[in-house]
Structure formats: C-alpha cells, structure tokens
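Next come the structures, one after another.
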Structure I
Amino acid sequence: MSDERTIRTIVTNRKALHEFEVLQRFEAGIALTGTEVKSLRAGKVNMADAYASFPIRGSNECWLLGLHISPYDFGNRENHDPLRKRKLLLKHHELIRMREAIEEKGLTVVPLSLYFSGPYVKVELALVRGKKLYDKRAATKEREQRREMQRRTDD
C-alpha cells in the first residue's frame, strides 16, 4: 500500500495569480462539515474574495474567510452557512511564519486552490504581495510574447 493519494482539483483562484505576486506557498487542511464536503464534491464553491486571517492578535489560529460554499441541495435544516469562517489546519511553525509575515511585513494570505487529496479536502495558501498596475501589464505582455513564440515554433 503506497502513501500516494489521488489529487482532484475542485477550484483554482486564477484572479489571485493575476492580482498578487506569490512569495511562498503552504498546504493546509480545512475543518468542514458534512454538507460542505458534499457541496464541494458537486463543485459548488466560489473563492474569488477569500483570504486567510488571524482574527485574534497574537493567537495561533488561522481562519479562512470569504470562501463561499453553496448550501447542499439535498440538505435539511442542519445545512451550513455558505460564508461561515473555516479553521485552517497547519503546523505550528507554519502558523508562526504566516502570522509574522502578516503582522510585520504587511503581506496577505490568499487561497490559490481547493482540492481533494484522497478523502481529505486541502487548500493551497500563498503569502502574497499586491501587484502594481505596471506589474500586471508587464506580466500580460510577457505571457503574450510566450504565446507568440510558441505559435511560431508550432508552425
């Protein structure tokens, strides 16, 4: 029996890669209820405005805010709140590193993707710094140049 788990991507946050410069990436578990997992399996999630935060200054609890998981279609009155805050499960040294970067350097933590790793739901987080408008233009120009080069080599 191997330790390799099958990875199935649920959703990626393409807007984050455009808006921010990624400095460091983390993989975290996420505490969910049963109906949330069922909605994720159906792909009913929106992470456009999601971010991670330490609500209590100096604490070592990181929460994911703004992640919208739609209520489960076949749920009953025990269905979940779509925008509730969800606890992130990280190692202690990762939490400390993230908290220090947020408090001292003024960085932000945003989710890049949400995926199933075997039976578990994982979220890929990134420490990011906001891009300026000219950085976005330069990235777009570079991407277009790469596409053009690829087209020329394919012909």
Structure II
Amino acid sequence: MGLIITLILVGLILILAEILLIPGVGVAGILGLLSMGGSCAYAFMEFGNQTGAIVTAVNSVLLVAFTVWVLRAKTWKRLALDTNIEAKAVVPEVAVAPGDRGKATTRLAPMGMARFGDSTLEVTALEGIIDSGSEIEVSHIDDNKIFVKQLN
C-alpha cells in the first residue's frame, strides 16, 4: 500500500512541477499522470477490483481538487510579482529649437546624427534620405525627437 501512496504523491509533485516550474515541456506532466495511472494499475493487480476502484476514485478526486486549487485566482496572485515600477527615464533637455540650422554628420536614412553648434544630436529626416555633410534645419521637435529638413 506504501507504493501506491508514493506513486500518487510523486504524480502530484510532477504535475505541480509541470504547471509551476517547467510549463510547456510536458515531460513532467506526462510522467506525473503515468505515475498516478501506475498507482491505479498496481492497486488493481495486487489488491483486487475494490481497492483498485477506491484508488482510482481517490486519484480522480485529488486531480480535480488540485486543478481547482491551481486555477483559482488567489493561487496565482501569491506567486506573481506584485511590484510596480514608478521610475521614469531621464531625458536630457534638447539643445536646439525649431529653425536652428546645422550639418548632418552621418547619413540620415531617416535617422542619423547632426551637429548643431557644439552638440551632436540624433535627428530624424522628415522626407527621404539626407546625405552626410548636408545643411539641415530643425523643422519641429516632438516628444524630444528632433525632425529636420534639408536646406537647398
């Protein structure tokens, strides 16, 4: 009878491991179900039909109760990370304003680097591709993203 109880406990532990630790693989879950099925088969072969039916009923009740317990929302809330990150990224102030002129230091396709005075900033071309060394003008700034257009 000890072997039957051991097989049932090993089956439940393997199914729990499948659900919580290694989801998606399936090996532990299948081994857990085989272990519980083995406990039923062993009970039928060694102790007869009545004991086998009792072990099968106990396994069924345990699996249903275990499934209900795992699927309850409170079970997952205890296991879930419950912290909120309140930090914000520090965005440097843009050193240019609309109308400022500069020079593209890299090819803007559509993003690249441009030099405005002493600062080099990442910019976005409004239209097409702007070659390196071209004169550009800041068209507008949207959410710290600098949009430029090429000067003719």
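Quick note: the coordinates plus some simple rules give every number you see, no bench work behind them. Bear in mind that the values here come from a model prediction, so they are computed numbers and not experimental data.
With helix-only ellipticity at 222 nm (-39500 (n - 2.57) for each DSSP H run of 4 or more, over all residues; to 500) coming out at -10000, pick the structure among I, II it was computed from. Mind showing how you got there, number by number?
Numbers: I: -10000; II: -15500.
Traced to structure I.
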Checklist outcome for this item: If Kirkwood radius over Cα pairs in Å, for residues 19-58 alone is calculated for I, II, the one returning 13.2 is structure I
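If volume of the Cα convex hull per residue in Å³, for residues 51-130 alone comes out at 114 when worked out from the coordinates, which of I, II was used? Each step should come with its number before you reach the end.
On the way: I: 114; II: 230.
Source structure for this number: I.
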Checklist outcome for this item: Candidates I, II; Rg and Dmax of the Cα atoms in Å computed = 33.3, 95; producing structure is II
Item to check | Highest-scoring label, criterion being relative contact order in percent (Cα under 8 Å, 6 or more apart), among I, II | outcome: I
